[in-house]
Structure I
Amino acid sequence: MGKNLRQQRRGKGTPRYRTPSHKYVGAVKYPEGASLSGTIKEIMHAPGRTVPVAVANLNGQQALLLPNEGAYVGQDVNVQELGSMPEGTKIYNIELRPGDGGRLCRSSGTFATLITKETDKCTVLLPSKQKKVLKSRCRAMIGVVAGSGRTEKPFMKAGVKFYSMRARGKMYPHVSGVSMNAVDHPFGGKTHIGKHKTVSRHMPPGKKVGSISPKRSGKRKK
């Protein structure tokens, strides 16, 4: 029998993989309403996130939002529909479906670009250079997510990196398969050096690692 894969062990939700709930200050999402406007009342530190959290008063409702670069207490904030924004606008915390509260571009320093608009659809260029077509009623905020310089500061020590990853429920250190023993991973053991990464889609769970039924493999020729 094959062993459980890492993603299967994570799915069980054991304490080793579970994110501590006290690291999060609350659900960061837009309240109900097409377009919202208000002011930032407070900016809070959220250890479980890569970006601080802003407490804002939007249309008389208190909500938690992701602040933009350069945000401050007392700043006016607006949550708008994609259809009401001009083309070429930098946006973040974008809804996949109208009313879901925001799903895309929520990490520090990320943003998407609104490139085209139609009657009921808008095309957005994501940080991965992928284009996504969304409904014009999906909401977003203008700007870049705060904390863009986070990756410029080195961790310096492995212990600092360990606790930083642990706060967000990430496993650290991440050991590669070829460094393991043969009983722990299909790529493990001295005799498996140079083993092909391509495996069949019909292999048992413990063998299904690497490139699963790929269309092609190897280096692309220029």
Structure II
Amino acid sequence: MCPECQRGHVYYRCHQPECPTTGIREETLEAGIEAVLGVLRLRDEDVAELSRSVKELCARGAEPASKLYAMQLAQIDERLEKLDDAAIEQIIDKATHGRRKQALLLERARIEEAQAKAAKMRRQPALLHRFFERLKNLAEHYRFANPDEKREIAEVTTSNRLVDGKKLVIEPANWLLLCRDALGIPSGGPDGCTSRRQPRMQKEQLHVLIEVSNSPNVRKLLALRNR
């Protein structure tokens, strides 16, 4: 659909002759998008509680894991050193040395990857806090965004944007639905976070929010300037 300005208003029209839609006002489209985004409106206390829960979860998982991985890497380095000494002293042949060293290096790479994930987990609370802050006023952010930002927000937060005659159909993106379910917000229910009804979230719910916050569409949303 292409925008056209008529009598001081912007109308979107499809110029295909077989299309039944004659046109729809821009205000109607924007109101439909805002209605979808308003499903996840959060209060300041909701954001604070969610951020605190995520921080506690990440701290419980990241710190012990970090110490374990550091110890395992030190043990592998020690084994590698002993293996090289055994080869130098010709206690083991070259083929055996190469095979064992390759296995240890692969194990070291696996642990380093896990260590990097643990370090990422320690940084996760800051990202999640930004994510919750953006969800708190997502509809307002869309309302006051410039046209380019509005298109970007609509692209990453909605799907199946259809106009049939005068009927407008806009559905939330999958990641928004996952957030809604994790937060315990009923479909079509009032705005608000589940923390108003239950003070602590389950670990499974928090893991869903963590996974969603790392999705490409959410990263695009967070990259937009805040207003």
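So the values come out like this:
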quantity: If relative contact order in percent (Cα under 8 Å, 6 or more apart) is computed and equals 29, the structure in I, II; calculated: II
quantity: Structure from which 15.4 was derived, mean count of other Cβ atoms within 10 Å over residues 33-40, options I, II; calculated: I
quantity: With helix-only ellipticity at 222 nm (-39500 (n - 2.57) for each DSSP H run of 4 or more, over all residues; to 500) derived as -2000, matching label from I, II; calculated: I
quantity: Which entry (I, II) yields the derived value 26.0, 91 for Rg and Dmax of the Cα atoms in Å; calculated: II
quantity: Which entry (I, II) yields the derived value 4.2 for distance in nm of label points 7 Å out along Cα→Cβ at positions 113 and 137; calculated: II
quantity: If distance in nm of label points 7 Å out along Cα→Cβ at positions 97 and 177 is computed and equals 3.4, the structure in I, II; calculated: I
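Every read-out reported here was derived from the displayed coordinates using simple, explicitly stated rules and does not represent laboratory data. Quick caveat: nothing in here was measured; it's all calculated off a predicted structure. Cβ atoms are built from the backbone, for glycine too; each structure is taken alone.
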